[in-house]
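What follows is calculated from the coordinates using simple rules that are stated; it is not laboratory data. The shown structure was predicted, so the numbers you read here are calculated from the model rather than taken from an experiment.
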Structure I
Amino acid sequence: MSPDQYCQEKAAASGSSFYYSFLFLPTEQRQAITALYAFCREVDDAVDESSDPGVARIKLDWWRDELQHCFAGSPRHPVSRALYQSVQRFNLPAEYFEEIIDGMEMDLANSRYASFNELALYCHRAAGVVGLLSAEIFGYRQRATLKYAEELGTAFQLTNILRDIGEDARRGRIYIPLDELQRFNVEPQQLLNGTEDANTTELFRFQAQRAQQYYERAFARLPEEDRYQQRGGVIMAAIYRTLLNEIEADGYHMLKRRVALTPLRKLWIAWTTARHERRRNRQHRKQSAHG
């Protein structure tokens, strides 16, 4: 199995929205973004699949060392071997990958966040820099696109946090800021016990609204001339915003059940969004030609 095949299988097996979002990209970009996703999965699994924090730290330290091997041109793991090709082709900075590991390491030190400022740092490391790396792979002309990409990554992470509230609580983790729990009169133990009431519903609605605001702010920053190049993120946003709408339609019962979109629905959203973006790009080029 080649490094690219290894990454492809890891992405497909996860059923992630990443996989469906990037099916419609050119081959080199698709391989690069799949390698990036596989790297994120590896370091995330190093934490999630280790019950012993000490073992998890050893695994993350191994990945830090492997990153040095990768950027020195001597990768050993199938993911870093695939990543090496992308690093060379798209000139991806090593510090972004280090920050992703820093984000995973925060999960070993923190199971609570006092305020959104603290959570925002986690979101930046775990997802914002993934957005920045994705923007480099897709290509851009305007630097405003980087701000779009970082905020879009944070929007994805906030969506994940909302979707996984019940699952995380069963692991003893609460990603909703503690001062916001207090504001909505929700005790941390309620989340850990899976106890829903009108207060939890309003708390979760507030989290969903903030995620939507991040999507809106991100797209307000995306220059039209870069939009088609960045269509991978646009497609993923369409899938994630549909998930947010489903969470709302379900009444914010994430402590009881995990809302998810079927693979077929993700594929349909990806295909229709890709087609829409292609039409939009044609229209933009026509207007630019006549302008």
Structure II
Amino acid sequence: MRGALCAVILSLSLEAALFAQIPGAAPAENGEAPDKAELLMKALSAAYPRLIGQAVRLDNDWAVTLRGEWFYYTDGKLLPERLRPQAANYSPQPFYKYPEKQPAWKKPSPEEAERLAQAAKNRQNGGAANRSIIFFDTLWNIHNRDEAWNQVKTIKFLGKSIMVHHAILEPVALVEQRINAAARRDAVVAAWLKQIHTVSAWNWRNIADVKTRSNHAYGTAIDILPKKPNGETYWLWTAKKKAAWWNVPYSQRVQPTEAVIKIFEDYGFIWGGKWAFYDTMHFEYRPEILLLNGIPIEGSY
């Protein structure tokens, strides 16, 4: 799907400026732009049109159907109808700002450093433990390890065997096709391709230090590591050696070439190198994040 849904979740002024790009979003009679709930639910519908129905206003909230069940925005918590009365027991899902271009490196201020240090402590203390995983479990039709095993397929990707969710076989194949084509005309991409050591995807586990299901557990995330990493790759690994892990500039991180990152994003994958908690080896299939931030993609599931 081409076109942008609109930037996001952090600024209502941006929503007002860009709402016209959202499929099916029309201004209210009072001229107001769509709110966060509408933007998110329409982004999900557009990102997964084979599974998620059209976003509608229902019971004073925005809702979509997924595999025959109604899910509501519920202050960003994405809860099934049956759990709406217990909404206070859950925290919101992270639908966040994701830049189209990696911003220029800037050393965090003391205040920013303190916020990152505190956020890391919160993660390690299970800060995301009360997010509901029901929406994404339902989306990928995976609720336990045995179900995950039945949903993943073994494929060759960039010369390595990996296991991914069957639903993303096409975007993964298109990413590989584009990377190989780019390597034939771009020496930087070719050099990056040659230095790949390991590629891994499905792994039934939670996010490190967090009691929330990893996208690897669904088979919708891919990690790519070079033969001889010359720099930092993952903030948590860095933190074990250096307390101020956030003070690592891009020049000291292992990063794929920009062309490779763009190819992944074209087919619905976000790159962990753009996160504050950086994970430069990591790509995960989250087309709704791209659409929310006004970044067009080439296809959808």
Structure III
Amino acid sequence: MGDNLDALKELRDITGAGMLDCKKYLEASSGNVDEAVKLMRSEQGVIADKKSIRIAAEGSVQFIHKDKKSMLIEINSETDFVARSDDFKDFVMDISNKIISFDFTEDTECNDFSSLVTNSNSIFQEIDNQRTDLISKIGENIRIRRFIVKMTSDNYINGYVHNDKIGAMVVLDRKDENLSKDVCMQIVAMNPIALDQDTIDSEILSSEKEIYKKELEKIDKKEDIKRNILEGKIKKFIIENTLLNQPFIKDSTTNLKKILNDNRIVNYYRYQLGDGIEKNNDDFAKEVYSQIK
């Protein structure tokens, strides 16, 4: 009896599954814990694959700095209810620490976590096992959507996350903790599309010009006046959408370009939870009701 209880406890510690499930898989594997883990994860993998088609646009964005590395990461769940649960929060922090602790030798950006698992690296396989374990436990699709790891060299890196929903990471030419926090808050609040005019995607500018031109076609003005109006609109668009030129959130009479002094923004990154994911607007209560009818 004691051996059975020890095996149950060991399997539960490894997988996080409930006692009834642990007992079921131990019986199916004749009391062999290793075989029970393999069987459980094999079946959980099938469940996870089925749930993977479900939209997961809630979750958590986090910034982590550890061992001369900094990381911005987004991990998704289907509902905000799960995102606020202790199980999910613990998972996010554990997984984030494991990823940033990996022996990255250069800056790494990942938008397809499954490709890391496919490479059969033990750490990423372990992480994916934890993901499928959590899916089995909470019954929702969980997705490690994306992360960026930056190696600290001669630059200074800092980050800021607002309510686990929007995060920013900035790389400065030299250390300035207060400035870096201000820059990150600016990025989070104002969502710039580029650092300055020179780094704006030319297609975006062309698209904006075409929109403004069509608007001006409806106005009965001389062409030179329309041209001046167009130039003014483009200038305003650039000011409002570039990080260095936007009104500073702490003082709208200035901008970051003026307060950087002799420092420089080398690069910046911004993650907004669920950004770019087409969300399902169906009523969640109706969905649950339809499943129990």
Calculated from one of I, II, III, Cα Rg over 2.2 N^0.38 Å, for residues 92-171 alone reads 1.15, and the structure in question is I
From the coordinates of one of I, II, III, Rg and Dmax of the Cα atoms in Å, for residues 148-267 alone came out at 17.4, 57; that one is structure III
Re helix-only ellipticity at 222 nm (-39500 (n - 2.57) for each DSSP H run of 4 or more, over all residues; to 500): value -9000 computed from one entry in I, II, III; matching entry is structure II
log10 I(q)/I(0) by the Debye sum over Cα atoms at q = 0.13, 0.16, 0.17 Å⁻¹, calculated, reads -0.93, -1.37, -1.50; among I, II, III the input was structure I
